[in-house]
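What follows draws every value from the coordinates through simple rules; no lab data is involved. Fair warning: this is a prediction, and the values are worked out from it, not measured in the lab. Cβ atoms are built from the backbone, for glycine too; each structure is taken alone.
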Structure P
Amino acid sequence: MATKPGISNGARQSRLFTKTRREAPADEVAKNAQLLIRAGYVHKEMAGVYDYLPLGLRTLNKIIGIIREEMNAIGGEEVLLTTLQDPEAWKKTGRWDDKVVDVWFKTHLKNGSELGLGNTHEEALTALMTEQISSYKDLPRYVYQFQSKFRNEARAKSGIMRAREFIMKDLYSFSKDAASHNEFYEKVAHAYENIFARAGIGEKTYRTFASGGSFSKYSHEYQTLCEAGEDTIYIDEAKRLAVNKEVHGDPEVYETSGINKAGLKEAKAIEVGNIFTLGTRFSDALGLVYKDAEGKATSVFMGSYGIGPGRLMGTIVELMADEKGLVWPETVAPFAVHLVSLGKENDEISKTADALYEDLSKAGVEVLYDDRDLRAGEKFAESDLLGIPKRIVVGKEAATSGAFEVVDRKTGEVVKKTRAELLAR
């Protein structure tokens, strides 16, 4: 796999400051947290708060890169809004009150003024857009960001899939009317399907009818089948659609969706994304209006669309990891190749491995090079734990005959390849 901008091709494991662990942390029950901590991808600061270490950050950035490409492809414009939130906009929509939004983190300035730490950004962006939108010629606008969110969860659980501090991709659409909104809504739905397919979980992920909460009667979630999931859904395999348990008893949802309630398959699932029709709730409250061609003032019609890159990363772990450790799809793995040398310092095996590492890096292959002086068994066990898609082993045979053993992490298949064949890849 060729490198992405901002991501270097190669790294020597001897210079990687993070270390793996033999045992899972005793205070974690979620598989994703246990394995990511053991493999040195993340570090737990406290309940619901995780640091992304070098390998974890590379994986997270691969996921963000996929999402960014798909958002740009449908006309998204990227911004970065502030985490600190002015209460005034939130008071206008009625969502500053803890009785309405019960996950607020709030703080105070030295002068006593109260601020919030953003848990979402409908209010902030709608207020901003009142300075950008005044005419029908200014519409539509599709604005998104990758930004830290803070939610004061009563009980942080499920590892990086439900954290108190996390990165969210939140996209907001600003349209002239419901018809143009619905057209874009379907474009986002298609983009989400592309994202989950590229991340390796497309076959297990279903567009799911769910409650619209206070925004609309229904919304859509993207739910990935997994026994570790917190949600229960009912699947129509033929239509590739599902219904969340929370609306399963509502006959109207089946009329709206065209799903036949009979014969649905019940399953546990993890919510990996959601899309909402907001309508004019926020634009009405915050005065976001435009003048149409006849000069009539009309409220902007809005939608919001969320994906948590960390939550998606945790879901991939829950779904794909095996008894040996992590198993990453090539598209999101921190490196495409784990090069493992079985030599000692300056012997022919090490020199062969060094040369291959340089050649692979120059050829644009992302490679993690295990150049450490450890036993072969330790290296192989750690390689399995890290979950990099391909392992190239440099041993005596490689140094003497030029035949390199290549192991597929997912299938365990072993093939022999020459240097030329490896570089041609």
Structure Q
Amino acid sequence: MDRRDLLKLGVLSTTVALTNTYASTPSHNTASSTNAINKVQNKKRVIIIGGGYAGLTVAKNIRLHEKNSEILVFEPKNLFASCPYSNLWFGEALEAKYDDLLFSPLQPASKYNYQVVNEKVISINKEKKTISTLDKEYEYSILVVATGIEYDYSTYGLDETKAKECATLYPASYTGGYEQLSLKKKIEEFKGGTFVITVPKGAYRCPPAPYERAALVASYFKEKNLNAKVVILDPREKPTTKAKGFLEAFDTLYKDYIEYLPTSNITNIDTKNKAITYDTFDTSSKAFVKKVLNFDDANIIPSNKASSLISQSGLAVNSQGWARVKAPSFQSLNDENIYLVGDIVGEYPFPKSAQMAHSSGIILGEQIGKILKGQNPEFGLKLPANVCYSMVSKSTAIAVTHQAYLENGEVKVKTELFENADNATADATKSWYFGITQNIFE
């Protein structure tokens, strides 16, 4: 793929989801509500838990392929506030506005004839084929779980009480809404000193996001001529993805504004005294040493984990707690009536990104539509693809693409990097974002 093809993906964001693969396809019960079950009546019912990029895409694309089923999307939030593109709003890049992040799921629900239920699902009963909210129980024919991530502060040495303090004082802003508003205010009101951004341990949502955020926050501080420094604490030896592009930006554009600290394993955070304890590798002594970093404000992004609903419902998970599926499908490894999609999946080497969730949702929606009509879903005939843009300044960006494919029955991913920052890739960033959101919400 050349750069011209990459830029096309920014305009036609959903086309990557329809790319053919390189080869063709070869009991646990949780507590439930005591109320009467809302049973499936005269038509099959698909329940989707989670109204994010994956869940809403599945709902729409089922309806594009099948018209008669009942589709219920359960989402406890009453507003869709996008995480993708929020870094641009934080750093005032490409004239991004907060309104650009906000959407109502009721608009596509009306257009594509599915229902959004503003309730939290607290349990799944695989044997009864029901889900339970706080006060109701619903029967399903097919269940889709797209619940995304939860935060895990324990890897930073924080107990539940300290984790709540950290989340309140230094919100991660890895979910939409009030966390975003809080972080934006922190950035705007920062007077100078050390501003810390942490990179999560393990697998996490949107691998380049902390580095992009650091670049755009540093750009904002630089433009305001603040005596400030953004310190990035990363447990890895180099950025998770697009390392060359990010490190080049840090070293050139933000030499006096960004300090990148690799191999920094956080062991404790003193939220009240604003001090982070971490272990880091000392090259001179060739050993790990303990250090303490004092800061003035911070964006503490903790480790991510799959929604606890997955394991609590007895669905198969890997050793890291991410959902397992039957390759090359999105079907749960231990329940053929349940499908798992988006960030919760750990079976495949996919980045946890909005585009991958959207791409997977398009494919899964078509497959479920076929199942509802009694047709072969043709698992593996199509596999998802991803394009991920990262701004490194207010007007330049870098990118990476991923294409899943089958090889000897195993799902693999081909990766291409575009790490020479330029304005055209920044323009494609904007086109991609408005393209993908338009595809879901209009």
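Given a value of 1.54 for Cα Rg over 2.2 N^0.38 Å, for residues 200-399 alone, point me to the structure among P, Q it was derived from. It must be structure P, since only it matches.
Match the computed value 0.97 of Rg/Rh (Cα atoms, Kirkwood Rh) to one of the structures P, Q, and report its label.
Q
Suppose distance in nm of label points 7 Å out along Cα→Cβ at positions 208 and 264 works out to 1.1; of P, Q, which structure was it derived from? Going label by label, the one that fits is P.
A value of 0.70 for FRET efficiency 1/(1 + (r/R0)^6) of positions 216 and 232 (r between Cβ atoms, R0 = 25 Å, to 0.05), calculated from one of P, Q, originates in structure P.
When mean count of other Cβ atoms within 10 Å over residues 64-71 is computed for each of P, Q, the one that comes out at 16.9 is Q.
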